[in-house]
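Pasting the structures here.
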Structure 1
Amino acid sequence: MAAGLAVVGAIALAGCSGTTAETDASQCEEMTPAHLVIGTADLDVSYIPYGILADELGYFADECIDMTVDAAAEGLFQSLLSGQADFIMSSPSESLFAGNGDAVGTKIIYNLIPDLNIALAVLEESDLTSVGELEGAVIGTWGIGPYADAYVARSLEPYGLTLDDVSFIATGYGSTPMQALETGEVDAVLYWPGLYTSWALAGYPTRILEGNEWASTMDGIGIMTTDAIVDENPELIEGVSRALAKSTVYLKRYPESAVQIFWDAYPERAPLPGADTETAMADDLAILETTLISMDVPDHDDDYLWGIQTAGRWENQIDYFIETGMIAPTGEVLPEWFFVTDQIEAANDFDHDAIVEQQ
């Protein structure tokens, strides 16, 4: 593994060192270095379930993993293939696109978001109500490419529309797409629920259009690694997965504590001195709650099999990209080329009573 190497364009997450919890390093014969890159250019509280909280709570260290956590808006897949990262936050599309349906030597080892959690939306006051009304529309999204193309193509298809009937512009992250909606530069946007919640808190409520419902048949975001790490270091895979599962239980039980931990680690995202901390806490809790809903956290008991994936949902994903023309494989595409669940049952075997609030 090439842990800790720089990723082009990465945001160094100072504070991600597992310092919130006291870990007895003597239990580990040695610490295994590893490098996780989270995909964003605008790090907010909605990203803490994807490795940040597990690190701050010391859960990676408990697994004898010396985890470095970074964030980057692009280039994650290449950083994994080149050995600059050991784990990345990724959608299933990355490996499917990269190999045009052929295996490329990577696997998602842990599912973070069970449903594809992006959706086409408009400002609440818009006259548009359905994806079928987007003919001639300009759609803003975080980046132009096959992922957005596939989603929009599938959404338009039931209404007899194609990608030729819409156009895209890249509106980036943060508040920029919200401003593009407000000024009329775009008619609709393609983003995720946590961002829509943050816009609503800023006074710009959005409304998801009818016609996005099909996305619940496929997985969203997961943690990806290489086949080499899966084959050569299954203990690392299990440890990373267990740390993530434990942090999910913590989030479910103690969301306010999780927000405070995030603020302590990243003071630039915390309320300014003299600011209304109660309002800031309520706002970040609302954003986090939206994320947890997209992760199906409220729908499951603590002892749910966190991170689970199924071949059936991967088959849905594969069929989706073939039907939308995003991949054109020359032969059979097998789901097991792209994911593994061997470690999930063991990763969920931990003492739930030990998940207590940390001050």
Structure 2
Amino acid sequence: MPVLVETLTIELSTPAFDKRPVYITGNFCKWLPDLEEYRMTMIEPGKYQFQFPENMELPEPLEYKYTRGGWDQVELDRFGKPYGNRVVMKSEGLVQDTVARWQIDNSAKTDFAPILETVSEKFEIPQLQKTRRIQVLLPHDYYERPDLSFPVLYMTDAQNLFGEGSEYGNWKIDKSLEKLANENASGIIIVAIDHGDVDRILEFSPYSNPKLGKGNGELFLRFITDTLKPQIDKTYRTKPERLNTGIGGSSVGGLLSLYAGLMFPQVFGRLMVFSPSLWISQRVYFDVVHFFEPFESRIYLYAGGKEGAHMLPNFKKLQETLETQAFGYKRVNIKSSVDPKGQHDEEQWEKEFPVALKWLFFEK
């Protein structure tokens, strides 16, 4: 029996990354999923509201669902399963609902951009008694596929990696991930760690240098392995095993990534080493020999010919040392890339990133 209500307001909370409109449908409109008069009003990102017209006759009980514009884009529960009809047995004045997941019409999907989330603006680094912003780039369909888990790549110098970038440039990894999604090669979580500005070199360097001072790279890596990674694995659907965990960076961040594979091979099985600052210490070659463990690994090395007189000779020495240590171990794969015209800058690393990512995580 229809019941006359003075006002009934429905409020909905849902993840803000989905930009499709939200409609309410039910037995009050013959369950049509996309009527414009039942389109909800976005009051802020992730918050929607609909108020039934005053004194409208509504069925009793009132049954309803939410859609994004069709029955192929209906609300799902947090496990990705169909959600049952919602029911209001009487006029409650205000009803507050939550939708955790939505069905996606993949045939019409055009937005393959990664989902950017901030883990914390001031994540504690107890090893260095500092804080740092930590962000993640999730696969574009992360929330559409709650049954899937993903490998993880930890990356340094987040300020230079995506979005607006910095004064030094931009790797534009968000754009690369969007393009790779069309090739089914973007199913990875990127954990982007801000650098420490003036402290960047010493934070990332695993070695001391007479001119620079004491390097804290090992402490920074212990922050990733002991503090950050457990939190990321707890918060997101990750594949935490070493073969699904990588680390990458450029310059002194590239040196740090190499050192991570040497000192923490039980954690990192994929290394993205761009333009490593091998000039900081000759000890790196000794460590390759002394600490190299023949775990199954993939190591992608890159250097440019316009990065200074010592880059390519040092790079070749590193490559040969690694290959000598890996000789006879088929489970260790090393791929080297050299661009004779490559500069020491973000524009060059932008070009190399998608190639390295595909080889490290998506090619057999």
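Taken together, the values in this text are just the output of simple stated rules run on the coordinates, not laboratory data. Not measured: the values here are computed from a predicted model. Cβ atoms are built from the backbone, for glycine too; each structure is taken alone.
Key figures
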item	result
Comparison of 1, 2 - label where distance in nm of label points 7 Å out along Cα→Cβ at positions 119 and 255 is highest	2
Origin of the value 0.98, where Cα Rg over 2.2 N^0.38 Å was derived from one of 1, 2	1
Structure (1, 2) behind the derived value 23, 13, 10 of semi-axes √(5λ) of the Cα gyration tensor in Å, for residues 191-270 alone	2
Structures 1, 2, by relative contact order in percent (Cα under 8 Å, 6 or more apart): label with the highest value	1
Structure (1, 2) behind the derived value -9500 of helix-only ellipticity at 222 nm (-39500 (n - 2.57) for each DSSP H run of 4 or more, over all residues; to 500)	1
Label whose coordinates, when P(r) over Cα pairs in 5 Å bins from 0, in percent, for residues 71-174 alone is calculated, return 2, 10, 18, 20, 19, 13, 10, 6, 2, 0 (choices 1, 2)	1
For distance in nm of label points 7 Å out along Cα→Cβ at positions 103 and 287 computed as 5.3, the structure of 1, 2 it came from	2
